[in-house]
Each structure stands twice: as C-alpha cells, then as structure tokens.
1. Kindly point out which one of P, Q the value -0.38, -0.52, -1.42 was derived from, the read-out being log10 I(q)/I(0) by the Debye sum over Cα atoms at q = 0.06, 0.07, 0.12 Å⁻¹.
2. By the measure distance in nm of label points 7 Å out along Cα→Cβ at positions 185 and 329, tell me the structure among P, Q with the highest figure.
3. Have a look at P, Q and say which one yields 60, 46, 43 for Cα extents along the principal axes in Å, for residues 153-464 alone, as calculated.
4. For distance in nm of label points 7 Å out along Cα→Cβ at positions 89 and 665, the calculated result is 2.0, so let me know which of P, Q that is.
Structure P
Amino acid sequence: MNTLHTMPITLTGDDPDRKREAIRDYFHKTYDLFERMFDLLKTDEVFYLQSEPTRHPMIFYFGHTAAFYINKLVLGKVIDARVNPEFESIFAIGVDEMTWDDLEGSRYRWPAVDEVRRYRNTVRNLVNGLISSLPLTLPIREDDPFWIILMGIEHERIHIETSSVLHRQMPLKHIVDSGFFQICNESVKAPQNAMIAVEGATMRLGKGHDHHLYGWDNEYGELEVEVAPFSASKFLVSNGEFLPFVKAGGYEEPRYWDEEGRTFLELRKARHPVFWEEHGGAWRYRALTKLIDMPWDWPVDVNYLEAKAFCRWKSEHDGTPYRLPTEAEWYRLYERAGIADVPDFDDTKANINLRYFASSCPVDKFAFGDLCDVVGNVWQWTETAIDGFRGFAPHPLYDDFSTPTFDGKHNLIKGGSWISTGNEIMKHSRYAFRRHFYQHAGFRYVQGEGLDAHGDNVYESDRLVSQYCEFQYGPGAFGVPNFARSCAQRAIAYTAGTPRGRALDLGCATGRASFELARVFDHVTGIDFSARFIQVGVALQKAGVIRYRRDEEGMLTSLQEHTLEEFGLEATREKVAFWQGDACNLKAHFRGYDLIMATNLIDRLYEPRLFLEGVHERINDGGMLILTSPYTWLEEYTRPEQWLGGYIDAEGNEVHTLETLRQILEPHFELVATEDIPFVIRETPRKFQHTLSQMSVWKKRPA
C-alpha cells in the first residue's frame with residue numbers, strides 16, 4: 001500500500017522552493033488516491049446510486065472535493081472567476097445530514113461522469129498552476145493563500161475515508177476490486193480482552209495558532225482537564241467479543257438502548273453490525289471490495305449508539321460499570337503510549353495511513369506498551385460531544401466546518417483508522433459525527449468515574465452568532481424597532497394586493513424575518529451563506545426555542561432564551577425551510593418567488609452584480625424584490641472593482657450604489673420606493689452599533 005503513501009506537510013521550513021514542491025507532490029498524491037477510490041465503482045451508472053439513503057449519489061462526492069477548491073479560492077479572493085458555476089453550486093453542500101443539506105434528488109440534474117472527470121482535471125491543473133505561481137512565505141499561516149490549498153487537500157483526504165465507508169455500504173455487485181486496495185489476510189480466534197490500569201494526570205488539550213501542522217478550526221484553543229485514574233480495555237472490542245451481545249438479543253432488548261438508540265433501531269431495523277452479513281447460518285464480513293469469512297479478531301465496526309448499548313449489556317453481564325472513554329482520557333492513553341506526533345510519528349507501528357492494509361487487522365497486532373491500537377485500525381468513539389476549546393474561532397473561509405456540530409449530537413472519534421491519512425493521523429485532529437453514523441469506527445471500553453448524560457440543552461456560545469441572536473430576537477435598544485421584524489412588516493405592506501405564495505429571505509441570518517414573512521406567505525425559504533446562522537433558525541423551527549450566551553462585560557456572559565411563541569410566531573414553523581446557499585451562485589431550483597427580500601446583503605457579496613443580474617429569473621412577474629443595505633463597501637468582503645458605489649469613476653464622477661442598482665435592475669424592474677430603516681446591534685451593555693440601511697423596493701415588469 002505504499003504507492004500513494006505519504007505523510008502530511010509541515011507549515012514550517014527555511015526553503016520555500018522545496019516546500020512548494022512538497023505541497024505539489026502532496027496535492028497530486030491526494031488527488032490520485034481520491035480518484036483511485038472511485039475506480040472501485042464498477043460502471044458509470046453506479047455513480048448515480050445511493051449506498052446510504054441519507055447521502056447523495058456517489059457522483060456528488062466525486063465532484064464535491066474539486067468544487068470545494070474553487071469555492072474556497074473564490075471566497076478567499078485568490079481567483080476571480082469560477083470554473084463551472086453550475087458544478088460549484090450542485091457539488092457544494094450535502095455531506096453531514098444537516099437539515100439544510102438538500103438531498104431531494106428531483107432538484108438535481110447530475111452531470112455525466114465524464115463531464116465531472118474533465119472538471120476535476122481542469123481544477124487539478126488550476127490548483128497546480130497556483131502552487132507554482134502564488135508567493136510562498138514560511139511558515140504558512142491561516143491567512144495565506146497556500147492555507148486554502150492545504151485546506152482543499154486535507155478536505156479531500158477526509159473524503160477519501162468517508163467515500164470508502166459509502167463504498168462498503170454499496171451492494172457488492174456494484175463494486176469492482178481494482179487490485180490496488182489490498183485487505184489484510186490475517187485472522188485467528190479473537191483474543192481475550194483485559195482491563196489495564198491507567199494513572200490519572202492533568203491533560204492539556206488544544207494547540208496554538210503557531211503550531212507546525214495544518215489544523216481545522218476546532219483544534220485550536222486550550223482546555224485543561226483533570227483525568228482521574230481509570231482502567232481501559234487492552235484491545236479494541238473485536239467482532240468475536242461483540243458476538244455474545246448479538247447472540248443475547250442485544251439489538252432487540254430496549255433496556256440497552258437510550259431513546260436515540262431505540263429510534264435508530266426502529267428506523268434502520270438493525271439486528272447486528274452494519275458490515276456483518278449472515279449466510280447459511282454463518283457470519284461473513286463486508287470489507288471494502290469483497291465479502292470474507294468473519295475475522296473474529298478484527299475490531300467491530302459500529303456507531304456510537306451500538307457501542308453504548310454493548311457497554312450497558314456488558315455492565316449488566318459483568319456486574320461492573322463500563323463506558324466509552326472521554327476525549328481527555330484518549331489523550332491520556334496517547335501520552336502514556338509515548339506516541340510522537342507528525343512529522344516524527346512512526347506509522348509503521350500502527351494500521352493507519354494505508355501503510356499496510358485497506359482494511360482492519362487483528363486487534364492484537366499493533367501494541368503500544370500494554371495497550372493495543374491506541375491509534376489506527378478503526379476510529380474509537382468517545383463519550384465527548386464536540387465543542388470548541390477556550391479561544392475557539394471559526395475559520396472565516398470555512399466557518400461551517402465545526403460550529404454546526406457543536407449541538408450536543410455529534411460525538412468525537414479519536415485515533416484514526418486504516419485509511420486515515422493527512423490531518424486525520426495527527427494528535428490534535430478532532431472529528432465528530434452524529435451518533436448513528438457509520439465510519440470505520442469501533443471502540444474500547446473503560447471503567448472510571450461516571451459521566452453526566454448528554455443533553456440537547458445547548459447554549460450557543462459562538463460570539464458572532466450569539467450577537468445575531470440578540471439582534472434578531474433580543475429586546476430593542478434606544479427605541480429602535482427590531483430590524484428583521486421591521487423589514488418583514490414593510491415587505492408585507494409592499495406586497496399587499498400581490499400574490500403571497502412563496503417568499504425568499506436571502507441572507508436570512510438566524511431566521512427572524514423568515515418567520516415574520518410566514519405570517520402571510522404560504523411558504524418562506526430562508527437562505528444564508530453561513531450554516532452557523534442557519535442552525536439557529538433550524539433550532540427554532542424544530543424546538544421553538546433558542547438559547548445563547550450574551551456578552552456582558554469582559555469574560556462575563558448571561559444566558560438568554562427566546563421562543564417563537566413569545567413573538568406570536570409559533571404557527572409559522574411549518575411554513576419555513578432553511579437552506580445554506582451562496583447568493584452569487586444559487587441552485588437553479590430556487591425560483592418562482594413572489595417576493596425576494598435580501599437584507600444587508602449586497603455589500604457583503606464577493607460579486608454583487610452576479611446576483612443582481614440574474615435575480616429577475618427567480619421572481620414571478622409582478623413579484624417584488626426588496627433590498628436593504630447601509631452600503632458599507634469593504635475590501636474584506638468585495639473587491640473594489642466589484643463595488644456598486646462609494647468610489648470615483650474614470651471620468652471623475654461620484655458613483656452611488658442606488659444609481660448602479662437602477663442601471664442593473666431597471667431593464668426588468670420598476671423602482672417602487674426607497675426608505676431608510678434604522679437598526680441597532682448590541683455588542684455589550686455599553687456598546688452599540690447604530691446604522692441606517694436603505695431599503696429599495698422593486699416590482700418585476702411582465703416579461
């Protein structure tokens with residue numbers, strides 16, 4: 001398995017030319033390995049099948065990683081033009097079963113596989129050219145264009161692994177063994193597990209922004225945890241150790257499953273691990289490309305809910321409590337084993353990084369002192385629901401990588417699997433999945449102090465999102481009415497006498513105006529670029545309540561809670577849908593609206609003309625377009641050459657945004673009215689932003 005074997009790139013060094021070539025090599029090896037994974041699909045027709053009902057067809061993932069490069073390079077202003085706007089829209093979002101992931105197949109016209117192959121080649125050549133031409137200064141920092149390239153590489157390496165999971169779930173008749181991915185051929189009787197005592201210690205989690213390795217935003221910050229002494233199982237739980245739970249009817253006994261687990265059982269009808277198959281009374285095991293005799297000494301592949309059910313069964317069976325380790329306890333095992341991080345990490349001592357196999361292997365093959373598989377073989381589920389460390393801040397170019405998972409419903413997996421590469425093999429990597437998800441993941445159990453059960457009563461702690469929660473749902477200040485409500489009320493007034501079927505709230509943020517519009521519109525679509533904001537609207541829609549931490553003074557915060565009911569919006573919940581989307585590159589099916597309202601949006605778009613020149617195609621004849629903006633044009637969001645106003649043109653004339661709006665929109669719209677709408681944003685009890693936004697109201701002319 002050494003053909004494409006490689007180690008991650010460090011951010012440091014003293015030879016930029018040598019680093020540039022190392023990044024180029026890393027990029028192409030990643031691209032090649034990803035495409036090797038898709039060579040396992042037997043025919044092009046298989047690309048349009050779903051191996052898992054909550055996932056897109058495989059063609060989405062084939063195009064997704066290339067589109068990711070372009071979307072981030074455009075957002076980071078490294079490139080000016082898209083390669084294929086349609087592809088960069090349909091392949092953008094839909095990988096983690098979020099409610100704003102659009103999985104409705106009828107809305108997609110999936111392109112031919114050869115078209116996507118050509119697109120991938122075009123993107124490969126573009127990125128290769130950037131690696132050659134962009135200035136490179138060492139060390140590489142988070143605001144450097146090369147960080148975006150590394151982000152694309154590490155993102156694709158994640159999808160090498162997640163795609164391999166989907167391939168294992170694809171019916172075997174649709175998979176071909178290319179001969180490249182070789183599985184382990186070693187298996188004997190499962191070893192008897194044992195408990196190993198582990199000393200307590202103070203663990204410091206997280207890393208600084210001067211760290212020598214690329215990292216996702218959730219890895220940065222700090223957390224100190226006192227880990228009490230505990231005992232951990234010597235081996236990961238093997239298929240053989242898991243079998244008695246299955247034979248005892250563990251999947252049919254409700255007392256071993258919590259409410260979420262029982263829902264999983266009801267929906268999936270699970271009676272055994274997902275990669276087990278029973279044939280003629282004998283168990284067999286689904287590997288990546290073939291079905292083999294059950295390797296009883298390999299680790300069992302299960303989700304968190306199954307791992308927890310096993311722990312409850314074993315606790316009852318043995319008369320002693322077992323649970324999963326916490327994130328901090330896993331770090332303790334890592335430290336105790338004396339494992340060195342990249343670049344000193346020795347992957348010859350673990351089943352990881354495709355060093356040996358494209359499968360699991362016996363749980364006793366790789367020892368780290370008196371414990372086996374501290375890293376590698378399969379990921380290990382933990383009791384810890386992911387959250388940000390102290391000092392966490394989302395990366396501005398990928399602000400929805402982590403924060404949507406800070407919901408108490410995504411648990412961390414640690415240690416990596418046989419196909420984990422790149423950032424995934426690093427000590428500080430933090431990946432979390434919904435508890436019913438399958439990965440190449442298993443578990444080891446521990447005995448130690450009890451833990452509080454996870455709850456969903458999560459207070460939003462993202463400072464910017466909390467500020468917008470307060471802006472849209474908190475009390476007003478200085479007598480200025482709530483801005484979102486004011487905009488919606490004016491939109492309702494301006495649409496009097498016109499159809500009120502469908503409305504689009506574009507740049508909806510945390511959703512207040514979407515709910516307000518639903519008082520009179522039959523259906524409202526709320527779209528925002530940031531999933532960080534959308535998740536608030538989704539929470540309100542599902543539970544009718546949001547909770548967040550409001551800044552007060554210094555490090556002091558207060559807990560806030562608001563409900564739809566307190567605003568008289570309870571009845572609107574079923575009429576609103578929230579989606580993540582790019583206003584400059586919306587998917588084609590977002591059309592047929594009687595109202596499009598874009599609040600404080602146009603001066604935050606990277607290419608506002610692109611949005612404005614096509615918006616008429618999404619509005620019904622006689623429908624209304626309402627724009628609000630304070631016209632605060634900033635290079636941070638929009639290149640000066642894309643500004644609609646606020647500059648002197650070549651003839652020495654002042655250019656104002658409203659006049660440019662007239663030039664762009666009047667071929668299709670009549671300007672109905674303009675007015676100023678004030679708003680106040682609270683930062684602290686003693687600091688507020690008071691702004692005037694101009695609202696312009698446009699009525700679409702008949703075609």
Structure Q
Amino acid sequence: MQGIKRTPRLDGDDADAKRTEILEYFLSTFDCYERLFDVLSCDEAYFVKPIPLRHPLIFYLGHTATFFVNKLVLAGLLQERINPQFESVFAVGVDEMSWDDLDDAHYDWPKVSEVMAYRKKVRSSVENLIRTLPLTLPIGWDHPWWAMLMGMEHERIHLETSSVLIRQHALQYVRLHPSWQACSRSGVAPQNELVDVPSGEVAIGKERDAKTYGWDNEYGSHEAFVPAFRASRYLVSNQEFLEFVECKGYSNDAHWDQEGLAWKNYSRAQHPTFWIENSEGWHLRLLTEVVAMRWDWPVEVNFHEANAFCNWKNGQAGRPIRLPTEDEWYRLYDYCRLEEIKEGRPANANIHLDHCASSCSVSEFRQGGFYDVTGNVWQWTGTPIYPFDGFEIHPLYDDFTTPTFDGRHSLIKGGSWISCGNEALKSARYAFRRHFFQHAGFRYVEGEAASLHVSSNYETDRLLSEYAEFHYGEEYFGVANFPKALAKIAIDAMGGKLSRRALDLGCATGRATFELARHFDRVTGIDFSARFIGLGGELARSGTLRYQLAEEGSLVSYKSRSLHELGLDEMRGKVEFFQGDACNLKPIFCNYDLILAANLIDRLYSPAKFLASVHERLNIGGMLLIASPYTWLEEHTRSSQWIGGFKKDGESHTTLDGLKELLSPHFRMIGMPQDVPFVIRETRRKYQHSVSEVTLWERIA
C-alpha cells in the first residue's frame with residue numbers, strides 16, 4: 001500500500017517544512033483509516049458486533065475523529081465543539097474485558113452517512129489548525145501541537161485494532177478491496193531451530209526530548225543485564241503449531257495456567273481462532289477472505305495459547321521453553337543490529353503496510369541471524385506491562401496506560417503488517433489482556449527467565465493514597481516534607497552517638513524509615529495498620545510506589561514515586577517493616593539507638609502505657625523523638641487516657657506536661673520543643689494544615 005507516512009520527527013530548523021510534513025502525516029492517517037472501512041460490504045456491517053466484547057464498527061469509525069476534537073478542546077486549540085452529541089457517544093471505547101463480561105448496553109448509533117459527514121468536518125478543522133497555528137520547533141511533551149500528534153497516533157492504533165475486528169466479522173459483511181490485498185505467496189514452512197543470543201545489557205526508555213512521538217509508558221528508564229538465552233530463529237508457524245493441535249494440546253489441561261484454563265474452558269477453543277476446518281481441510285481467515293491454510297505463515301493466537309504451546313514444548317524438549325521477556329526482545333533487536341525503518345523505501349520487514357495487507361511467510365524477512373524480529377505479527381512476551389522509572393502520565397490522556405498496570409496486560413513487541421507510525425518504532429510498548437486477539441503470534445526461547453517484580457497497580461484507597469502523597473509526594477504551600485524533616489532533626493540530635501539501629505514507630509507508609517536509613521545501619525518501621533506498612537514494604541521491594549489522588553468528585557490523577565528519584569534507592573536493604581501495636585510491642589523490638597514516634601501518641605488507646613515502657617526499647621544514651629499535634633479525640637483515645645489537654649487541679653495540663661511527668665524517670669528532655677508544620681492533601685482544593693510539636697528525650701536510666 002502506498003502513501004502511509006512514517007511517524008514524523010519532531011525537531012528541525014524549518015517550521016514551514018515541518019508543518020507540511022505533519023499535515024501530510026495527518027491526511028495520510030485519516031485517509032487510510034477511512035479506506036479500511038471500505039472493505040465493509042453494507043451499512044448493516046457497521047452495526048452488528050464482530051465480537052460481543054467490543055462496540056460495533058460504527059463506534060470506531062466515529063471514535064478516532066471524536067478523539068481529535070476532545071483532545072484539541074482539552075488542549076485549548078479548538079474553542080468550540082463540532083458535534084457535542086457525537087463527542088459524547090463516541091468518546092469512550094470498551095476495554096478488552098474478561099471473556100465473560102458481555103457488553104449489552106443499548107446505544108442509539110447515528111447513520112453511517114452522518115458519521116462520515118462528521119469526520120469530514122473534523123478533518124477540515126484539524127487541517128485548518130495545522131495550516132494556521134503558530135509552530136515552533138522542537139515539538140515536545142508540553143508543546144501545543146502534541147495533542148494533534150496524539151490524535152494521529154491514536155488513529156493509527158485503531159487502524160490496527162479495527163482491522164482485527166473486521167477480520168473477526170462474518171464474511172457476509174466484508175468484501176475484497178484493491179487497497180487491502182493479502183499476500184499471495186506461500187510455501188513449505190521452515191524447520192524451526194533455537195539460536196544462541198549472547199548476554200548483554202539493555203537500556204530502554206525514551207527521554208522527554210526524544211525526536212519522535214511517544215505514549216506515556218515509553219518514557220523513563222529501565223536498564224537490565226540479560227543473561228544468554230536461545231531463541232527460535234523463526235516465529236512459530238501455522239505448521240509448527242499444528243503439532244500442538246494434533247497432540248490434543250487444547251484438551252490437555254496440564255499445558256494451561258489457571259487463567260488460561262479458565263479462558264479455554266469458557267471459550268471451548270480447540271484451535272486458533274483464525275483457523276477454519278471444513279471437509280476440504282484447514283483454512284485461514286484473513287481480513288476479507290478465507291483461503292487455504294498458509295502453513296508457512298505465523299500462527300496468530302492469544303497469550304494463553306502461546307503460553308500453553310511453550311508449556312507443551314517444554315515437556316517435549318525437556319528444557320525450559322517459554323515466551324521471551326520484554327528485555328530479551330530488546331536484546332534480540334540489538335543483537336541483530338536492527339534500525340528504525342526509513343521514509344522513502346520499503347522496510348526489510350512486513351510492517352507499516354509496506355508490502356501487503358496480511359502476514360507472509362516466516363522465512364521471508366531475514367534480520368540478522370533471525371527472521372521477523374520486527375513485523376509480520378506482534379509477538380507475545382511473558383512480561384506484564386509496567387512503568388519505567390520516571391514514568392509520568394500525560395495530562396491530556398491520563399488513562400492511556402494506567403488501567404493496564406494491573407498485572408493482567410502482557411506486552412507485545414515487534415509490530416505486525418499493519419502497525420504504522422509510533423507502533424512501528426523500537427520504543428513502542430503496547431499491552432493487551434491475555435485472552436485478547438490481535439495480529440499477534442510468538443517466538444519461543446530457551447533459558448531461565450529472570451524474575452521481574454514491579455509494583456504496577458495504583459493504590460486507590462483514599463486514606464492510603466493521601467498518606468502516600470503526604471510521605472512521598474509534593475510539598476504544598478512551602479511546607480517541607482514532614483517525615484523527612486523529622487528524620488533530619490533526629491539524625492542531627494544523634495551527634496556523635498552510636499547509630500546502629502533505629503525504630504520508626506507509627507511509621508505509616510514509611511518515608512521517615514527510609515530517611516533514617518541514611519544515617520543508621522538498620523531501621524525498623526512499625527505501624528498498627530498492615531495496609532500502611534504494606535506500602536512501605538512494597539516500596540522497599542520494588543523501589544516504586546503508585547497511587548491515585550482525588551482531584552474533585554470522582555476525578556482522580558495518577559502519581560508515581562520512586563526511591564531512586566528521592567535519593568533513597570540505596571536504603572532499600574537497610575529497612576524492614578512490621579505490623580505492631582506500640583502499646584504492646586513484641587520483646588524482639590529492643591536495643592535501639594533512636595526511636596521516632598511521629599504523630600503517634602494522640603492516636604494510641606493508652607499513651608501512658610506506651611510512654612511508661614518505651615525506655616525498655618532504647619539503649620542507655622539513646623534518643624526518643626516525639627512529634628504530635630496533640631489532637632486528642634475520643635474516637636482514638638478515651639478522654640480518661642489522655643495525658644494532656646485538660647484541667648488538672650484547676651490548672652491547664654498540657655500534653656507537654658504529661659510527657660515530662662511520664663518520661664522523667666528514665667529520660668531528660670534535650671533542648672526546647674520546636675514546631676514542625678505539615679500539610680496533608682485531601683483533594684486539589686482541600687488540605688489539612690497542622691503543626692506538630694517536637695520534643696527530644698535522652699534515656700538516662
């Protein structure tokens with residue numbers, strides 16, 4: 001197919017030339033997308049769902065145009081909507097739900113002619129913006145034109161996903177079309193073999209000043225050492241997969257993991273979804289036709305089928321056969337010395353619609369010592385998508401990636417015959433639910449996989465998220481980070497004292513625990529809430545914390561913090577977290593050189609009991625730091641248990657008076673109390689601004 005432009009570079013010194021290049025890219029994208037729908041045979045084809053889990057195709061015809069308008073309005077580039085009704089009904093698609101989550105919602109879809117007329121108006125509006133808006137170079141993440149590029153790359157994604165839906169449509173609803181001709185070449189499938197790939201380093205992730213457009217999950221950094229492994233020279237062909245089918249691989253539950261088995265049993269799958277068996281043998285469903293089986297073409301399956309094949313192959317070979325990791329795909333790419341495809345000549349890969357509108361033989365495109373490292377079909381990996389260090393969410397599309405950080409979306413790499421624009425770049429990172437069908441197949445590898453434990457889920461509990469932001473997030477109204485400030489006071493107070501072990505009691509989500517580890521050899525964080533210390537423990541394991549912040553109403557924003565960016569990465573091995581009751585700690589929690597009790601005493605059911613025994617946890621000469629806003633509430637501490645904040649013998653008895661009274665047998669107060677303010681963010685426009693009084697105590701007996 002001709003005229004499918006490559007994704008444009010975003011730098012240069014000629015703004016007029018860049019304007020022309022981007023306009024050509026937009027028109028190429030918009031026209032190609034509409035040409036795809038030309039393969040539908042009648043208007044009815046737009047309104048009958050190809051599969052129950054997705055909208056009918058009329059939605060996708062309107063959706064990409066609506067996306068342009070909604071993002072351009074959000075970016076302030078369009079002042080008025082074109083069709084508010086369309087821009088509502090076509091706004092939100094259906095994610096790849098579980099296979100048994102049927103979408104039975106009723107929609108009053110507009111006519112095809114109405115949607116095409118709407119697309120024409122959108123095309124005119126975007127074209128006018130490209131021709132008239134001021135343009136400075138380079139175009140970056142925060143550039144006004146980013147929204148337009150986002151719309152173009154979004155439509156190219158749907159060019160591919162819509163083609164998959166069309167391929168799943170009943171044959172009566174599609175027709176052959178000269179713009180979408182399948183490959184006519186087929187022969188004997190090659191015998192697959194494993195080829196050595198030496199060990200090496202991979203460095204992945206885009207810089208914010210990258211020269212091409214990227215989606216949010218591509219930015220940040222990830223580096224890894226990849227041990228040597230062996231990879232199949234070819235993608236798994238239909239012929240190679242046939243043996244798995246004939247060996248009753250689909251009916252042998254032992255080959256399937258729990259999730260895959262549930263999908264298989266529900267779907268009753270017995271072979272790949274695009275295979276069709278009749279009296280004349282096996283056939284293959286393509287975009288608009290059914291042809292005799294192309295045995296040398298790559299098999300197209302979902303993750304569960306690919307994984308089951310590897311498990312079966314593992315048993316056959318007696319060696320660890322599995323799907324590659326994302327890191328191994330990048331290592332293979334580098335080892336084969338591949339480069340980005342260039343404008344102006346066909347790629348040495350079945351990609352970007354440079355060759356045909358279908359897969360082709362797995363032995364057609366040699367790339368180094370392998371075939372189809374990129375192109376032909378996407379390749380499933382065994383890696384669930386996760387955010388790189390430094391991941392940020394683009395404000396114009398805050399839910400592009402974050403819903404996929406759930407451990408249930410696996411990465412696909414390499415692109416397919418129809419992958420265009422950003423999808424065809426080395427940096428592209430797309431992930432789908434594992435039961436989802438795409439133009440996707442796989443290659444297998446031999447070798448022990450390095451485990452990758454990355455916390456990808458976003459904490460959604462409101463209180464936990466507030467404390468995650470309180471400990472690791474932004475500073476508001478010029479108020480310094482509270483746990484960090486307390487840790488500094490504590491460390492300064494130690495002077496030249498022995499600083500082996502510290503206890504952060506009432507540690508919440510653990511920021512002070514990590515901060516104290518800058519100075520102490522070992523720091524224990526204890527909190528009554530298992531959920532709070534769970535966040536601290538996960539941060540110590542993975543180095544990354546992710547959470548949602550309430551904005552207003554049901555609107556949220558997504559935040560990510562890493563120990564690396566906070567300068568605390570080296571502290572991970574020096575901290576430990578436990579659930580515990582400060583009034584009844586286990587005997588093992590003792591012999592500390594410092595105890596930090598931050599905003600704790602006015603939340604205890606018996607603060608006097610805690611204060612009367614805390615010296616037992618400290619070494620002689622050890623330091624106790626108590627910080628509290630003295631917010632005594634019946635819901636936390638019965639008034640009979642308050643140590644201050646009431647009249648005693650007719651005089652005001654403050655909490656500081658109570659502290660002196662209870663601690664004096666074993667401690668002497670060091671210096672004067674000091675006020676340390678703190679701010680807890682509840683929503684974008686509501687904050688708690690409090691002041692904690694900090695006192696320091698040295699154990700003397």
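Every number in this text was worked out from the coordinates using simple rules, so none of it is lab data. Predicted, not measured: the structure shown is a model, and the values here were computed from it. Cβ atoms are built from the backbone, for glycine too; each structure is taken alone.
1. That value comes from structure P.
2. That would be structure P.
3. Q
4. So the calculation was done on P.
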